1. If you rank structures I, II by mean count of other Cβ atoms within 10 Å over residues 118-125, which sits at the top with the largest value?
2. Given a value of 17.5 for mean count of other Cβ atoms within 10 Å over residues 22-29, calculated from one of I, II, which structure does it belong to?
3. When distance in nm of label points 7 Å out along Cα→Cβ at positions 102 and 134 is compared over structures I, II, which one is greatest?
4. Looking just at relative contact order in percent (Cα under 8 Å, 6 or more apart), which of the labels I, II belongs to the structure with the highest value?
5. Work out the source of -8500 here, i.e. which of I, II gives that when helix-only ellipticity at 222 nm (-39500 (n - 2.57) for each DSSP H run of 4 or more, over all residues; to 500) is computed.
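Just so you know, all these numbers are worked out from the coordinates, no wet-lab data involved. All values derive from a computational prediction rather than experimental measurement. Cβ atoms are built from the backbone, for glycine too; each structure is taken alone.
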Structure I
Amino acid sequence: MRYDLVIFDNDGVLVDSEPLSNTVLAGYLTELGHPTSYEESIRDYMGSAMHRIHELVMERTGQRLPEDFDDVFHSRVFAAFERELKPVPGAREVLQKLAADGVPYCVGSSGSHERIRVGHRATGLDRWFPAGRVFSSQDVGRGKPAPDLFLYAAREMGVAPERCVVVEDSPLGVQAAVAAGMDVYGFTAMTSAEKLTEAGATALFADMAELLELLG
């Protein structure tokens, strides 16, 4: 193992939540008078914190989203998680291997702590992530592509940034890892290899078995 800490993005890397989440988001924005397709939601918001949604809508339309936007969106997403959410195939095996080998790992997610916990409970991944291994953009105020979240996670875990590797599936997340001075492995399940490479990914993988090989 060449790294002292593996930092996982959550949505799309550990839990297969991006299709559910972006379907809900596109539908809700459209309902509010901001027509958004599923593909546009993936393109513009995948991997980002909630503040980015507010900022882009304001920038494009000059209109603010409703004050209860986050609460309504999350209630709809959590309901979908409880009904349909699954772990990403192979994620359990990767976590099991890291734990067995004594390799430190954690989550660094743009999602809220509640969103992370709901997803982990629904998929059974909560056993792998006690409280000290879960970090959210809520902890730092600025989400990806800012490096703050990954730097915070590394600091809390007691590891220097250059000894960390981030596992990401969005260009915004890859950019954040690069800005933090960390290597980053890009997961191509939902994002093209080209986009992740352009964002600065150190290496790419298409399934979790390949990730284990990359991690050594």
Structure II
Amino acid sequence: MKHLIAPSVLSADFANLRQDVEMINNSEADWIHVDIMDGVFVPNISFGFPVLQAIAKHAKKPLDVHLMIVNPERYIKQFKDAGADVITVHYEACTHLHSTITAIKQAGCKAGVSLNPHTPVSVLEDIIHELDLVLIMSVNPGFGGQQFIENTYSKIRKLKALAAGKNDSLFIEVDGGISSKNSQALLKAGANVLVAGNSVFSHANPTDAIAELKRTSPEVFQA
């Protein structure tokens, strides 16, 4: 499977959000990543339902919605109705993870689970076969522009091994500090969805930044 690129609109220009969504529409990106923060699970507040609906109105690519909120099970239908195509919840925020994943699928969305940097992939052993996606946080969630955590590569390899033979079509997504400098190593470790925010929207030409990430190959070519 060719890897996917999901630019994160958390790093977009909020005063020109429609323009940035249309840029993603016209780029080589595959998904649009939307971070929902409640100021409780993480120390930041981002988008709510009205902004997600506004993004969905103009988006021509699937909305990859990452819920960094407490009690996410309360809002599954609302996020689906607001335009989500993929809904990812945090393992650390779900008391009854299996029922939450079931609710996401019943709503008609792909279901994902995100792991904070300190959470081992082994916690997903009993549910890995149920998931469409696992999101490995390569920074501590809450703010963009953080430094990439090097242990991420090991976690990706462990997740790939955990899913082998149980869920070979699993999307292994990585979010935080991703750029063309580490994208190849991430793909080589086993990731197949790259979320990029600051490295895209701080680029002089965001479309070119997306294209560069899309062209990345996990193979190392020798001259």
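1. On the way: I: 19.4; II: 14.8.
When mean count of other Cβ atoms within 10 Å over residues 118-125 is calculated for I, II, structure I comes out on top.
2. Working: I: 20.1; II: 17.5.
Comparing all candidates, it corresponds to II.
3. Numbers: I: 2.7; II: 2.2.
Greatest value across I, II: structure I.
4. Details: I: 25; II: 21.
The structure with the largest value is I.
5. Details: I: -14500; II: -8500.
This figure was derived from II.
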